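Any read-out appearing in this document is the output of simple, stated calculations on the displayed coordinates, not a laboratory observation. All values derive from a computational prediction rather than experimental measurement. Cβ atoms are built from the backbone, for glycine too; each structure is taken alone.
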Structure 1
Amino acid sequence: MKTYRVAILGCRSRGTAAAKAYYAHPRTEIVALCDLVQERLDALGNIVNVSTHFTDLDEMIRQTAPDIVAIPTATEAHYPLCMRVLEHGVNIEVEKPLCIDLVQADAVLAKAKAKNARVVVHHQRRVAPTMQAVAKALNEGKIGALRYIYACGKGYYAGYGLMNIGTHVVNNMLRFGGHCRSVVTQATAGGRALTPDDVLPSPAGMGTVAGEYVTATLQFDRNVTGTLIQHRFPKVDTDAYTMELYGTEGRLFWSELKGSWWLPTPHFVPDGTHDRWETLEPIYPESFDPGQGANADDYCIVEEYVNALDENREHECNGEEGRHVMEILMAIFESAVYGTRVALPQENREHPLLRWRAEAGLGAIREMPRDYGPWLSLETERLYK
């Protein structure tokens, strides 16, 4: 069986996680690392035993001929780096979200098609062992026909939360509901309806956002409706990142950190008889060895990539799915500010928040801190002074 050659472009925290997963997999070999900071190259090189280092990605590709380039960088760098790598006709795996808007996402996928290269977006929760257990239970008919999905983020300021953890949340929902056909949103900031002044640059370079509290209703193509909650909590709560599937005969529950469960009744009656959730066993790839240091969810992204390339098919977290996540996020913003149901896919690919501001006769949005903490403090002062 072929061993796939991998190059890592970006050696910070997410680059380290990706490199550990590719290093641990028996069918992938890391052939090069690329970063602008030598200390990062040296540190990650020591972890994955790779001494071939570059500061120029084009030179790295020319010299090492990778099958896959992983791009675990900051979001605002995704578009230019994806386009440069795809110009070489090399498959990519890019950190979520795919890009900051639909114009960029469309261009990336068009370039991939022209160069006959595959795009994978790092939505690792969709293929996680605990999520595989949920999928198995659903496929076995444990909850009957799926009819409703509830999902919640971690409690970030909603607009930022949508572009950050919300990309994972939406992608998880897509696995079970199918593609989204329309979106309706309610959103507030400071306890009032949004105004064009609430449109802000996202922390961490994730584009343009708005909304402190966002509740969105999604209509999927399998006659399934979903609710996505992105509300600002007093503090970020990782345990809040959950998803629940409601069926005609039972329920399934998934948590990022705690696992997954099955309840064999469609209606929760807390009487001690019908509230007995049964734990679902995570489903790991046969080749996964927890002793090798890779995160299991990241490893599953690699496992699926190997299988997809072997079988000449699209990855579960392929570029089309990543772009559809972006379509949903943009539709949530559009519905929030225009007060209307938004049908997908959108004909107008411009960012709806920037379009809304332009229609209001406003210019460039104000500058904000890049780090989330200072950003949130400044925004809190604006909304609640």
Structure 2
Amino acid sequence: MAKRTIVTMPGDGIGKVVLEETLRVLDAAGFEAEYIHGDIGWEFWCNEGNPLPDRTIELLKKHKIALFGAITSKPKDKAAAELSPALQDKGYTYYSPIVSMRQMFDLDICMRPCRTLPGNPLNFIRRGSGGQPEEPVVDVMIFRQNTEGLYGGVEWTNPDDTVYNALMTHKKFRDNFAWCPRPELAVSTRIFTKKYTSRIVRAAFEYAQKRGFDKITVCEKPNVIRETSGMMLKTAQEMSKNEFPGIRVEDVNIDAMMMWLTKNPENYNVIVAGNMFGDIVSDAFAGLIGGLGFATSAQFNPESGVAVFEPTHGSAPKYAGYETSIVNPIAMILSAVMMLEHLNENEIAGRIRKAVIDVVAEGNTRAYDMLKLRGTPDVVNQGAASTRRMADAIIAKLKA
């Protein structure tokens, strides 16, 4: 079989080093691919006024599968201030390149698994009924709608007449916000559509069916955000009744979920949510399995076949400047495992996952986060594994 072509987008900060180490692991596992570099991130915003250059978009259109590291994003004013002098005051506006990429390619289905790795010293521990410590097993897949909601980018500050007059047609706006001078008014929308709400809900049902789970949990806020959250809940209820009668729908508000997940996380296996709430609940569950050093994601469009796999952590620029990289590469490595599973390379995916599990369980090689150390440059001298040493340990397990 011909080699696959994978677009690699290291991005900013630690994204570069964790992606480099992940490619070494893939090579050691026997995954044969041609890797083509794609430019993305802060450097290209500053120098070109576009953090997602057209040349990278063309690579994604052609090759469809990508591994992505991390990006730096900053608020609008700071982003504008860091543009090259030659680009200042030319009308460039910064938008997150990863959000833009999701919308451009309709990468609306985002899957974020949070699973306990046995032996991880960062796993969530609680007191049992007799006061004894117990470690519940977390095995949850969060389905996050990835292109709509609060991240849709439909926003205004000092809205023009057309927008303002439209807002004034709503009684709640007239009664509660008409007092505000327009220059002091900022508005963000939360838009859900039936098409993409149905797609993410159906993906959650299909996963539950495949894994043999008898419920999905809709994590929204329909008692307050009645139209958008209400659409997702109603869609799930109708789909359960008409298409998946063996799988029930549980409705848990996002605020209540933040409480329940630290009381009984083992009760949840499949969660579906809109963009913002999906982001929140996936980070919260990630905290139960060790934090962002273990948090992975896949985002894809089932129609076009475009799929991007990335850790959910940021670029952590201060760590990128260390002489020896100390960051934990496991989230990036397990994101690559999700890519392999997506490509039906299940044998290689299983061997890499097992190697990661074995290294964590053995406990001889632990990144600074696993040792609960502050992320300072000297943690390697305190026994923490560098990024490369952690990858080396995983590679050694693959070759054992």
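Comparing distance in nm of label points 7 Å out along Cα→Cβ at positions 25 and 305 across 1, 2, which structure shows the greatest value?
For this comparison of distance in nm of label points 7 Å out along Cα→Cβ at positions 25 and 305, the top structure is 2.
Upon calculation of mean projected area of the Cα convex hull in nm², for residues 65-104 alone from the atomic coordinates, which of the structures 1, 2 produces 2.7?
On the way: 1: 2.7; 2: 3.8.
Going through each structure in turn, the value belongs to 1.
Which one of 1, 2 has P(r) over Cα pairs in 5 Å bins from 0, in percent, for residues 121-336 alone, as calculated from the coordinates, equal to 1, 7, 14, 18, 19, 17, 12, 7, 4, 1, 0?
1
Suppose you compute FRET efficiency 1/(1 + (r/R0)^6) of positions 17 and 89 (r between Cβ atoms, R0 = 35 Å, to 0.05) for every structure in 1, 2: which one lands on 0.85?
Checking each candidate, the match is 1.
Ranked by Kirkwood radius over Cα pairs in Å, which of 1, 2 sits at the highest value?
Evaluating Kirkwood radius over Cα pairs in Å on every structure, the highest lands on 2.
Assign the value 20.5, calculated as mean count of other Cβ atoms within 10 Å over residues 129-136, to the correct structure from 1, 2.
The value was obtained from structure 1.
If you work out mean count of other Cβ atoms within 10 Å over residues 225-232 for 1, 2, which one comes out largest?
Top value of mean count of other Cβ atoms within 10 Å over residues 225-232 goes to structure 1.
By the measure distance in nm of label points 7 Å out along Cα→Cβ at positions 201 and 241, tell me the structure among 1, 2 with the highest figure.
1
If FRET efficiency 1/(1 + (r/R0)^6) of positions 113 and 169 (r between Cβ atoms, R0 = 25 Å, to 0.05) is calculated from each of 1, 2, which structure is the one that comes out at 0.05?
Working: 1: 0.35; 2: 0.05.
Derived from 2, not from the others.
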